[in-house]
1. Of structures 1, 2, which gives 15.8 when mean count of other Cβ atoms within 10 Å over residues 51-58 is computed from the coordinates?
2. Work out which structure the value 1.00 belongs to, where FRET efficiency 1/(1 + (r/R0)^6) of positions 35 and 91 (r between Cβ atoms, R0 = 35 Å, to 0.05) was derived from one of 1, 2.
3. To test your reading of the models, identify which of 1, 2 gives 17.9 for mean count of other Cβ atoms within 10 Å over residues 19-26 when calculated.
4. Check the numbers for distance in nm of label points 7 Å out along Cα→Cβ at positions 11 and 59 across 1, 2 and tell me which is largest.
5. Comparing relative contact order in percent (Cα under 8 Å, 6 or more apart) across 1, 2, which is largest?
6. Supply the structure label, taken from 1, 2, corresponding to Rg and Dmax of the Cα atoms in Å with the calculated value 14.3, 44.
Structure 1
Amino acid sequence: MEHKKRLFTIKRKDIKVTIDLGFDGENLKLDGYDVGKMVSEIFGDSDYEYSITISSENLPKLYEINKVEIGNKKELIKTLSVFLSDNKAYTLFQDYLKDNDIEFTSYTYN
């Protein structure tokens, strides 16, 4: 990922969580990965992957509502990371995009 920013990380004996936000080509992507005993107890598998992708054609509105110049990827990530630097980033981002009528795709795997 380009201009990637780590939004959240935790490393304990029972769980490791990483959530990143960055650009995959021209698409904005939030990627998360949880692994460990606690994940296994919740989901029945030791790892859980999740992502949100906003395609390039849906990004202009995201730039606009965040008052970031279109195409300034680094600034957009910086602006979004202010409220997404949390263990709940996946849900927060989904809700934010839905509230602002911005199309996205989501993926989960466990």
Structure 2
Amino acid sequence: MKYYITTLIFRISIPEEKYPQFDEQIRLIEAEDGMQAYEKARLIGLHEEEQFVSAQGRSIGWNFIDITNIFEIANFTDGAELYSYTSEPENESQYLALIREKANALKNRFSEPV
């Protein structure tokens, strides 16, 4: 068996929202080959589709869109690269500000006393 990283995309449907929302999920899949990994990832995506009413009474839908990436993990070692994505933002300073905001939130999360 081999391991694959897959990227699943979901559309979060909330009728009252001004802008569409999409959820990108990175999943680990164990499979014999890439085709089986694709099929398993697709079944996971379809299985996780749901429609529900939130605690605030809002109708919410999670709709599976598709799989955008499948990468075989060839090497399970400490520090091994599992996934890489190259960005080409239109506004470099906004992109860097967002990265710093995310990094600070992560640092704060792990530095808080338990």
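1. Derived from 1, not from the others.
2. Source structure: 1.
3. Computing mean count of other Cβ atoms within 10 Å over residues 19-26 on every structure in 1, 2 gives 17.9 only for 1.
4. Once distance in nm of label points 7 Å out along Cα→Cβ at positions 11 and 59 is tallied for 1, 2, the winner is 1.
5. 2
6. 1
Values quoted throughout were computed directly from the atomic coordinates according to the rules given, and no laboratory measurement underlies them. Only a predicted model underlies this, so the values are computations on that prediction, with no experimental measurement involved. Cβ atoms are built from the backbone, for glycine too; each structure is taken alone.
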